[in-house]
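> Input: structures, listed below.
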Structure P
Amino acid sequence: MNVFPNTIGDSWHYMVKDTTIQGTQDSGSIQYNVDVLIVDTVKWPIGITAAIWQFKYPGWIDSNFVFQTGDTFRFMDRTNSYIVRQYIMPFVTGSSWPYVTGIGNVTTIGQGDINVGNNVFTNSWQIYGDAGMPDASFTIDQWFKDNIGFIKLYLNPSGELIITKHIQDWSLISYELK
């Protein structure tokens with residue numbers, strides 16, 4: 001089994017709490033589920049094989065191309081024109097890298113135990129930091145468990161041009177790895 005799961009058939013089921021803030025007005029929160037499925041691979045002319053990850057939200061589906069080059073796992077948008085996020089593996093306490101192109105870095109804080117729903121994930125990696133551009137930056141607090149994947153994700157957008165913020169808190173409910 002891979003430390004970073006990226007195999008056709010791998011799937012994760014998340015509960016997302018999405019809080020909307022318009023300016024300084026809290027508009028409330030909604031909860032919904034997102035299913036993440038690795039559905040296929042594509043081979044690019046440059047010799048890279050990328051897995052196609054589908055993110056099934058209520059009412060729509062998004063996708064990313066995910067591939068490894070050296071020690072870096074990259075998530076590219078569905079048009080393969082920009083980096084959605086990236087990770088340097090294996091995780092090492094204190095390591096830091098750009099999460100996306102722009103300003104700010106994320107840092108591997110270290111390993112710890114985290115409760116997610118009714119599950120306790122031991123020796124999970126916490127990744128924390130800021131990323132984006134001055135007009136659209138966000139804070140990331142993410143937890144990754146080797147051989148399982150992402151178990152917890154908190155995104156808090158900020159920046160001068162963000163009028164409506166969606167603060168998202170993702171929690172893993174279940175998963176199946178091939």
Structure Q
Amino acid sequence: MVSKEDVKKVIIQYTGGDGNKEFTKSTLLPYLGLSKSNKSLDKIFDELLKEGFIKLVKTSGNRKYYTLAKAVEKREENPPHEDFETLKNVLREVLKEYFELYFGHPKTTEDLDKVYDFVKDDLGMASIKDIREQMGMTLEQFMAKFRDYIIRNYELISGGKEGIVKGGVLYGIIRRRK
């Protein structure tokens with residue numbers, strides 16, 4: 001059930017308080033959460049006409065075009081942009097907590113080096129696939145984040161099942177540079 005105050009707020013929101021902007025009942029229906037006009041809405045519009053809050057400008061067929069009777073200053077406790085910024089910050093924090101809880105903290109190059117030290121063999125070689133699996137990342141995520149770092153800081157050794165393709169050769173084993 002829509003109240004008269006709800007309709008007033010929607011009219012002010014739609015017109016921006018401008019007494020020259022025309023509107024119909026059907027243009028306000030989506031803002032009121034209605035799909036079609038009903039008798040209670042017609043009654044509210046009739047009351048607003050009698051009160052002098054809105055005025056009938058013209059009629060074209062079944063449509064009645066209204067405007068505000070006089071310009072109204074929009075009164076808001078918080079401007080919408082402040083509410084939006086607050087909501088955006090709260091949402092960002094909630095999503096950050098959720099993703100850290102679900103996926104763990106974002107992986108860094110320090111994490112890569114620690115996993116390398118854990119996975120490497122006696123010769124100091126480690127498979128990129130083994131490192132990636134230990135870090136719990138997909139191949140796409142791993143390569144997007146660490147490809148350039150690996151090329152700069154590790155020797156590439158051909159072999160392995162997945163890795164970095166350079167010059168037509170698959171380098172799937174790495175060793176830390178000295």
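> A value of 41 was computed for percent of Cα pairs over 19 Å apart, for residues 32-103 alone; which of P, Q is the source structure?
Details: P: 41; Q: 63.
Only one of P, Q returns 41 for percent of Cα pairs over 19 Å apart, for residues 32-103 alone, namely P.
> Another question, then. From which structure (P, Q) was relative contact order in percent (Cα under 8 Å, 6 or more apart) calculated, if the value obtained is 14?
Q
> For the read-out FRET efficiency 1/(1 + (r/R0)^6) of positions 24 and 56 (r between Cβ atoms, R0 = 35 Å, to 0.05), a value of 0.60 was computed from one structure; give its label from P, Q.
Working: P: 0.60; Q: 1.00.
Clearly, the read-out refers to P.
> State the single structure among P, Q that was used to calculate helix-only ellipticity at 222 nm (-39500 (n - 2.57) for each DSSP H run of 4 or more, over all residues; to 500), giving 0.
It must be structure P, since only it matches.
> For Rg/Rh (Cα atoms, Kirkwood Rh), find whichever of P, Q sits highest and give me its label.
Largest value of Rg/Rh (Cα atoms, Kirkwood Rh): Q.
Computed from the coordinates by the stated procedures, all read-outs in this text should not be read as laboratory data. If you're wondering where the values come from, they're calculated on a predicted model, not measured in any experiment. Cβ atoms are built from the backbone, for glycine too; each structure is taken alone.
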